[in-house]
Structures are given as C-alpha cells and as structure tokens.
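Below: a set of structures, written as structure tokens.
Coordinate-derived values only; no laboratory data. All values reported here derive from a predicted model rather than from experimental measurement. Cβ atoms are built from the backbone, for glycine too; each structure is taken alone.
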Structure 1
Amino acid sequence: MNDNIIIEIKNMHKNYQVGEETVKALRGVDLSISKGEFVAIMGASGSGKSTLLNILGCLDLPTEGDYFLDGENVKSLNRNQLADIRNQKLGFVFQSYNLLPRTSAFENVELPLLYNPLVSSAERKEKAEQALIAVGLKDRMKHLSNQMSGGQQQRVAIARSIVNSPVVVFADEATGNLDTRTSFEIIALFQDLNDKGMTICFVTHEPDIAELTNRNVVFRDGYIIKDEMIRNRQKAVDVLTQLKDENYAFDN
C-alpha cells in the first residue's frame, strides 16, 4: 500500500438484518484517503455515509471487504486493540458536541489523554493547553460547558479530537447545530488544521460546507456515485467576509 495513504477500503459491504429483510447499507465500496486530505462525505439519509463513518471510526466492522488504517488491516484487531486505535489514532467530532457537563474546557480536552499510559501528567497538561490554544480558546480553558456558546463548545470538541495527534479526524455533521456564521467559523478552523497537515473526513449534508473541503465523495444507495477534487478551495473566512459585506442576515 502507498505510504501516503491513511485510509483504504476494498470491496466493502455492510449488511443489516431487519426482521426477514437484509438491508444492504454498503455495496462493494472502494475508497482511499491520503495524508493531509480534507474530504467531505455526502449523501441523503440511508445512503450509506453514516455506516461508512462507523466502520472508518472502528465502531463497527464490515460484513465483507477490507479496511486498512495507517497500513494496518482493522479486521485483524481484537476489541482492546480497536479501543486503543480509537483513542490514540482517531479523533471524533459530533453534531451534539458530547462534552461532559459541569466540566471545564480543559478537563474535557484532557480526558482522552487519561487513557493513554504513555502520556505523563505534565505532558497531558501541556497537550490539552496547546490543543485549546490551537482552536482559539486560550482564554476559555477554565470555563464550564454551560458557560460557552455552541461554537465555543464545538471548538472544545475539536480540541479534544486533536489532543492525541490522531492520524485522522472524523467529523459527523459538526456544523449541524450551529448558525450560519458559526458554521463557517468552524469550517475555517478545520481548514486551518488541514493546512497544518491534519487529515479530516467531514460528513455533511450541506453543499456550501462541502465546497470548502478539498474533495467531495457522494453516496447513494450504498454506492459512491461521485468522487471529485475541489480545485482552488475557497477559504471559509473569505466567505464570511463576503457575506458580511453583502449585509447577509446571519441566523441567530
């Protein structure tokens, strides 16, 4: 396998049994993602994109086919090894933030490091601080979740996803609960992380968000129906500036 490829799936099938009916969620999918790509995964509900994300995130296994993550065949790993992979090689950002309530931003970001025996207490503190600085929350480290806006909470979630220096970050509708302006601010942050070398898979149903990534992969009925590169990707900060110049009425 090419050393530059982080994710490679071959002839992937995923079937679910619903009563007497077999639902084919993925039908022989082939896909590879290289280091440093920013990929939007799109498709209507039931298209297979969420099933794919669960498999890529080592939360589920395919019915048939192979999944290589950073050169390792995932189906050869046991449950404990899969847990280690999720904690140390993968970052996750969800639509609902999934932060611990009544817990500070710092404590939320520090959490994944508590399960990494190779990280000392001093290293844990430094890594959590640097991750929060990277997402623009240097002055919000001690704030509790309920003291922050939705955009700030999502920034905390992003900091938590990158604190272990994962090989890839998976974002599942990460702008779905945010207003228009904040959505573009979050995408601008992802673009900045990607420009620094982070590999990102971003599941979204919003075409205007997908256009700000480097590559769009579109699913329908368990198949990939489109896989195209976005040339001359527009910067989300430029979109924000343009909308403000046009007196765009941002959602509240």
Structure 2
Amino acid sequence: MAVIELRGIKRHYSFGEVTVKALDGVDVSIKKTEFVAIMGASGSGKSTLMNVIGCLDVPTEGTYILDGVDTSGATDDGLAEIRNEKIGFVFQGFNLLQKTTALENVELPLLYDRRGGGGDAEKKARAALERVGLGARLHHIPNQLSGGQQQRVAIARALVTSPAIIIADEPTGNLDTEMSLEIMGLFRELNESGITIVMVTHEEDIASWAARKIVLRDGRIIREERKAAGGSPPGGGA
C-alpha cells in the first residue's frame, strides 16, 4: 500500500514575467516501509519535492495523497495538522532547543499532537530516546552532546508521535564520516523495523543506504534505481 502518492505534481513560482518550474510533472508512489533517497543537483527540484511531501508547500497543480489523506485544498491549519500527525522531520542542523534537555526536546511534538499523544509525554520521549541509544543522556542539553548524539535526539523527536513517514533533509550534512555512518546505520535499523523514510541528499554514498533512489533534474524525475533485496549497506554495516 502506498503511503505517499504524487500525481502530476507541478510547483511553479512567478517572479514578474518569469516563471520558474521547480517541479514540472512529478509522479511518485512510495510504499509503506520503503527507504527512499531523493537526489539531484542544486536547482533540480529535490528540496521543493521534499517541501511538498512534507506539507510545507502546496503544489501549483496535481494531487498529493499522504497515508490515505488527500492534501489538495487543505488550509494552512489543515496542513499543520497533517504534518503534526503524519510526518516526522530530521534536519541537517538538528534544530534542537539549546537550553532544553534531550528529554524535553523530544517531548515537544507531543504538546501539539491533537490525537491526545501528550498524555504520557515523558514516558514516550524516554522510549524514543532509548530506541536511538540515548537512554543514558536524557537530561543532557545539546552542548553536552556530540553532533551524532544531537542528531539522534532529533531522530527520537521525529519518532515520538509515531508518524506515517520520516523525512530526513541532508541528515548527515553536519557530521563527520564516522558519525554519518552511525546515523545512517540507525536509519537502516529504523527502516527495517517498519518505518518509511524519505531522505533528501546530494551525497551518493549516503543515498546508497536507501533501497531506492529517485533522481531529479529541472523539476522532473530522470532516473530511478532500486537496490536488490538484501543488499548490504555501505561499508558492510554500522
């Protein structure tokens, strides 16, 4: 079953008499439990596609169905509700509150969860941090954590609402090679446990962790690649 269904997606921006076709007819179907990397050079449309998938932007034309919900025509409040309920975000810059503990950072999304997910926020946040290997760092603030540990906190924050998908935007962009391998190994483990992951990256070695790559150029998909089932991760694992 598809958790993401994009049909005829276009996103055009007008600047006076000039129209930029950031996305120009994109059709994508992503099934539950897939691990997909979106790639492309600067200006290819990959960030715009991520924003549409993440309900941070709306297409000029086309239909986007996320986990059975047609997002077409949704208001800003409606899109915010969809984001809160169905999407977990992981960003390159971690986006943690600097004077707030790991536990409190992970609890934050539950405060906005209209499904009642905040009822036992601390318990859920602890479980998410333990899942990413930070059970002993609950009360540390970001500057007491390494870059890799901060990204693990961000991943726990993305997991805590049990979203339909996790969107990772250049998740290793601020990490060294060793920490990048650790984080990608964690994403692989989470995907193997049944979590759908959509990752935007410009790095081939990072994209190679995904089972499927979608490559864009000039707002269109020019190539897709699928890894054979059971393929080994780069470097033989993490």
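Before moving on, here are some points about what is shown:
- Computing distance in nm of label points 7 Å out along Cα→Cβ at positions 32 and 192 across structures 1, 2 gives 2.1 for structure 2.
- Origin of the value 4.6, where distance in nm of label points 7 Å out along Cα→Cβ at positions 120 and 184 was derived from one of 1, 2: 1
- Origin of the value 2.2, where distance in nm of label points 7 Å out along Cα→Cβ at positions 88 and 104 was derived from one of 1, 2: 2
- A value of 53, 42, 37 for Cα extents along the principal axes in Å, calculated from one of 1, 2, originates in structure 2.
- When FRET efficiency 1/(1 + (r/R0)^6) of positions 8 and 96 (r between Cβ atoms, R0 = 41 Å, to 0.05) is calculated for each of the structures 1, 2, the largest result comes from 1.
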